[in-house]
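Enquirer: Quick heads-up: structures coming right below.
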Structure 1
Amino acid sequence: MNVRKTVSAVTTAAVLLLAQSAACRAAEIVILSSGASRSAISELVSRFAKNPEHEVALKFANNPILKKQIEAGARFDVVIIEPDFIDELAAAGHIAKGSRVDLARVGMALGARVGAVQADTSTVDTFANVLKNADSVAYAADGHSGRVFLRTLEKLGPLEMMRPKLKPAVGRTASSLVLKGEAQLWAGPISTPAPGTQMIGRFPEEIQTYVGISAAVGARTTVPDLARSFIRFLASEEAATVFEASGFQPLRAL
């Protein structure tokens, strides 16, 4: 009888140990992030995931696509997207109240293949001349930066004059079209050159538009503490140095 009790106790302890082990496994956090912040967020997620308690699923898409995915019911714990979209998603009940944290902003630039000569884009006139002399210019047709670029062209003059040169990129970065030889130049956030391409000149300050990125917790997250912990990390000084290295201006530095 004592032997049976001992076996039963050992079995019970083993079951409890397995249950505790399962409970202690790394909690997964699902992060949806804008493509404009890919370089910085990839590095920051890599650093955050070094903690064995953090298991991360990271997915990128252009801002409008991310918004549509969330509105359609995509599962996520943290979203990193432009602040206006967070406010719209919050109003629709997709974002936890009061969880938005503004992180950084990034300006727009023109780019080309690695090795291209830097262009003089310091004034509106020289910037317009670079575009005028370009064979073709790629932009993210399904991204916020693409809309920014088109609005910039409208400020410079009739958009129809540039339209034959424009190469819309859908579901990929504008710089990737340059890399594939489908366009001579790309227009997009400073942070988005594809490997093999480079920035050749920023938009002149008179017509520069900054794309902001903010983070927020999903309203239906199952790991709210972990989600908030990750956002706190994104707002840390360590994260600020990563953002700066990727061409962003951390908001604490403004």
Structure 2
Amino acid sequence: MPDPEDYACAITSMIKWWRRMFSDPSLWFGFVQIAGYNYGATRAGADLRQAQLAALRLDRVGMSTAVDTGAWDNIHPPDKQAPSRRLANQALAQIYGIETRAGSAFPLFAGSSASSSSADGQPAEVRVTVAIRAGGKKVQLTTDAPHAATQSYALGKGRSVQRNRCVADAYNVSALVCGYPQIIGLNASGAVVSLNATAAIGEDGSSIVLSATPPAAFQAKASSYGHASWPMTLFFGKDSQLPVIPWHANFSTSDPAAPPTW
């Protein structure tokens, strides 16, 4: 699997090169994020999926995703209709100015911040508020999953798993492959610690709030959602029904393609 950092550079360079070869600096380009699949215990698949978002730094680039329509045991999932329809809507909007009623832009990470609280001497709760934007604008979110994300990828046969549910029990694998929300930071000794977090839609309806009880002297540095081989798609655009795209980012960036560093 390609190195994510190299891929982020390569995909933008490739788009620029194609545009130069076609003598069209505004040539439209579209891509589909890699699907949920058994890429293994490492997060290489998730890192590559995030690196693909670097293409969005260029103008006239459309994206689709198969994170919520994949197949655990088939790297080429049978549902081609949902990702292709999403990409077609991007092309209609960006090339022809025809916007679908529900909208075509995907809800993306757009920055985050952390806060903490304590009560009665108990360990502080750390909360991370993540801004979500679609096409640079606030988007109302919902936990109601659309039809495409709730279907069995195996059509009810064999070890059938609903697409937006964890595969851990059915396939006897670690739940880490499912990308549950996490708050990442440093403990008192400076070691990296990942806290399993609860996730909910913020009061404004367009943010996601992660919360967890940290160990003593914990310093929150980053957060993640769906950052794994088989992303758990828990949140969607209320009108578009498009999934919130997985992220893994620190608090100093609003770029969904930038990996966390500290």
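Just so you know, all these numbers are worked out from the coordinates, no wet-lab data involved. Remember, predicted model here, so these are calculated numbers, not experimental data. Cβ atoms are built from the backbone, for glycine too; each structure is taken alone.
Enquirer: Supply the structure label, taken from 1, 2, corresponding to mean count of other Cβ atoms within 10 Å over residues 182-189 with the calculated value 17.5.
Expert: On the way: 1: 25.2; 2: 17.5.
Label of the originating structure: 2.
Enquirer: Check the numbers for relative contact order in percent (Cα under 8 Å, 6 or more apart) across 1, 2 and tell me which is largest.
Expert: Looking at the calculated values, the largest one is 1.
Enquirer: Can you say which of 1, 2 returns -12000 when helix-only ellipticity at 222 nm (-39500 (n - 2.57) for each DSSP H run of 4 or more, over all residues; to 500) is computed?
Expert: 1
Enquirer: Looking at distance in nm of label points 7 Å out along Cα→Cβ at positions 38 and 94, point out which structure of 1, 2 has the largest value.
Expert: For this comparison of distance in nm of label points 7 Å out along Cα→Cβ at positions 38 and 94, the top structure is 2.
Enquirer: Now for a separate question. Here mean projected area of the Cα convex hull in nm² was calculated and came to 17.8; which of the structures 1, 2 was it taken from?
Expert: For mean projected area of the Cα convex hull in nm², the value 17.8 is produced by structure 1.
Enquirer: If you don't mind, there's one more thing I want to ask. Looking at distance in nm of label points 7 Å out along Cα→Cβ at positions 86 and 142, point out which structure of 1, 2 has the largest value. Could the numbers behind the result be given before it?
Expert: Numbers: 1: 2.4; 2: 1.7.
Once distance in nm of label points 7 Å out along Cα→Cβ at positions 86 and 142 is tallied for 1, 2, the winner is 1.
Enquirer: One of 1, 2 was used to calculate distance in nm of label points 7 Å out along Cα→Cβ at positions 126 and 206, giving 1.3; which?
Expert: The read-out comes from structure 1.
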